Structure I
Amino acid sequence: MTWGVASMTAPLRRVALRAPGPGMLGADPEVWHYGASFDPARVVAEHAALVTLLRADGIEVLWMAGDDGGNADAVFTYDASLITPDGAVLMAPGKPLRAGEQELHRVFYAEHDIPLLGEIAAPGLAEAGDMFWLDPATLAVGRGFRTNQAGIEQLRAILGARGIEVEAFDLPYHAGPDACLHLLSLLSPVDDKTVLAHLPLLPVALHDAFSARGIALLAAPEGEFEASGGLSVNVLATAPGRCIMLDGFPETRALLEGAGIEVRVFDGRALCLACEGGPTCLTRPIRRDPS
């Protein structure tokens, strides 16, 4: 199999990426809710630095090509689709400016002979940034501004037919509907039994789900979480105990390394911190080794 994912930390073998295109390089920061550090002259180099780290781990990079249609956020390939062990599910992004982004993913999956299991349709909304694998048979989903109840029910129907349970957890209002607060803004699994998490915003029911599975929570430093808009917690595991994170958050890095996690970093001030998406958001895992 060249595709299939049911884990957040199993060895990553293939990812789909999209290079920053005209939509992002010409984006109006006010329209796209980008911060002051957004710099089109730097985003290409920062994205390339992530690619270098992925390839250094022997991960195959597949490119989503084609016109981005002016969608600046299309570079964040995690969100518009989900890969399962049986195929892909197309999302329906809840951010209005990202409406229709899943069509770029539809083309990609057709090109790579990856079957589609289904897709979220109106009135459903869903972004995969609100989703992560609790275990190979359980997908956790955040209910918030980007993923609604109708989207969750459709996802349950699609995945339930494949023996995968969907557990939903309510997200807080926090900074409101214009900001990007995905479920994966609050946590990142970093090995089979460890999750980096911002505890003050973590749903209690999700805390209990981790506890029931014997998963330990590393309490992310609150100051760095606030300073980064949550992106200090957006960590991409490329294998159990090995991850990629944004540079500039020494307390979070020290916490991870103190827990035995190997950490590599890249500068994401212009691409990630400004545009509300970290290394996990920039990658759509296509293949992870089975747990």
Structure II
Amino acid sequence: MPTDQQEIIEEIKRLKAERNAIILVHNYQPAEIQDIADILGDSLELARAAATMDGEVIVFCGVDFMAETAAILSPRKPVLLPAGDSCCPMADMITAENLQKAKKDHPGAAVVCYVNSSAEVKAESDICCTSSNAVKVVNALDEDEILFVPDRNLGRYCQRFTKKKVIPWDGYCYVHDRITPAQVLAAKRAHPNAIVLVHPECRPEVIDLADYAVSTSGMIQEVCSSKTDDFIIGTETGILYRLKKDCPKKQCYPLAESAFCRDMKKTSLAMVRDSLVTLTPRIVVPDEIAARARCAIERMLALP
């Protein structure tokens, strides 16, 4: 590791102790950011950590909707997003006004909101979900009709496992939506003994060719617990670093080298250090929106 990078890491450790801060890091973040995490996980794991962990300051290494979720669940703590301009294009594919109109068009439907969405959209929703619990959330509701926003692919995935009618919003994750069946078949030819794991944000025709569709935490669990040694990983390539660390005896191949999220890679060690120095950029959610969004998030977290 370069000396200057190690110096920044030492500064982060010192500042973290001074601020009594916790660093939450998503599985898609750069390797050096994963290495400084107090909690490294997927959206559900990080949401739970934001709601329950001690610490006076939360540093969120991810994208804006994740930091907003932490701010909603920990309203008395400063929540910092070191890469202040890191966003989720899928979250921007629906607005609160869009959702209000959709609710009028489907008055009997419950609104299930993927956590990859803005605080304003969460505030208009009945319950949130993540990729790891979306099916459970949909089936836990009493309503027979589900308005699922904003990810069409995750909504279609849920439809496979419920008798309810799922009405998906036409949003998508550009990283997962670009993965093609041809790429899956090519990866299988290159690694014929490998198990294929893809994210539920992938297109249905890609999921059909996979062995399992699971969240990032599900991928880590499957790779580490399986008796199989070879895996093809169909999600953002940042997870491969964690898989190598957690399951060093396994071989994990990217399904698509192009599965790269620009915004997830914006965070740098210098940004984390500077956030701890200045307590900026700080994510603040207006109280009225936060209160309504909190209901949807906490309803999700209360599920067994």
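Where a number appears in this text, it was derived from the coordinates with a stated rule and is not lab data. No experiment lies behind these values; they were computed from the predicted model shown. Cβ atoms are built from the backbone, for glycine too; each structure is taken alone.
Taking 13.7, 43 as the value of Rg and Dmax of the Cα atoms in Å, for residues 138-225 alone derived from one of the structures shown (I, II), identify that structure.
I
The value 0.90 for FRET efficiency 1/(1 + (r/R0)^6) of positions 82 and 170 (r between Cβ atoms, R0 = 30 Å, to 0.05) was derived from one model only; which of I, II is it?
I
One of I, II was used to calculate FRET efficiency 1/(1 + (r/R0)^6) of positions 34 and 58 (r between Cβ atoms, R0 = 35 Å, to 0.05), giving 0.60; which?
For FRET efficiency 1/(1 + (r/R0)^6) of positions 34 and 58 (r between Cβ atoms, R0 = 35 Å, to 0.05), the value 0.60 is produced by structure I.
As an exercise: relative contact order in percent (Cα under 8 Å, 6 or more apart), calculated from one structure in I, II, equals 27. Which structure is it?
The read-out was computed on structure I.
The value 12.6 for Kirkwood radius over Cα pairs in Å, for residues 74-153 alone was derived from one model only; which of I, II is it?
That value comes from structure I.
For mean count of other Cβ atoms within 10 Å over residues 106-113, which of the structures I, II scores highest?
II
Which structure, out of I, II, was Rg and Dmax of the Cα atoms in Å calculated from, if the result is 19.1, 60?
Structure II accounts for this read-out.
Here log10 I(q)/I(0) by the Debye sum over Cα atoms at q = 0.16, 0.21 Å⁻¹, for residues 146-185 alone was calculated and came to -0.49, -0.72; which of the structures I, II was it taken from?
Answer for the origin of the read-out: I.
Quick one: helix-only ellipticity at 222 nm (-39500 (n - 2.57) for each DSSP H run of 4 or more, over all residues; to 500) came out at -7000 when computed from one of I, II, so which one is it?
I
Taking FRET efficiency 1/(1 + (r/R0)^6) of positions 202 and 282 (r between Cβ atoms, R0 = 35 Å, to 0.05) from the coordinates of each of I, II, which one would give 0.55?
II
When distance in nm of label points 7 Å out along Cα→Cβ at positions 10 and 234 is calculated for each of the structures I, II, which structure yields the highest value?
II
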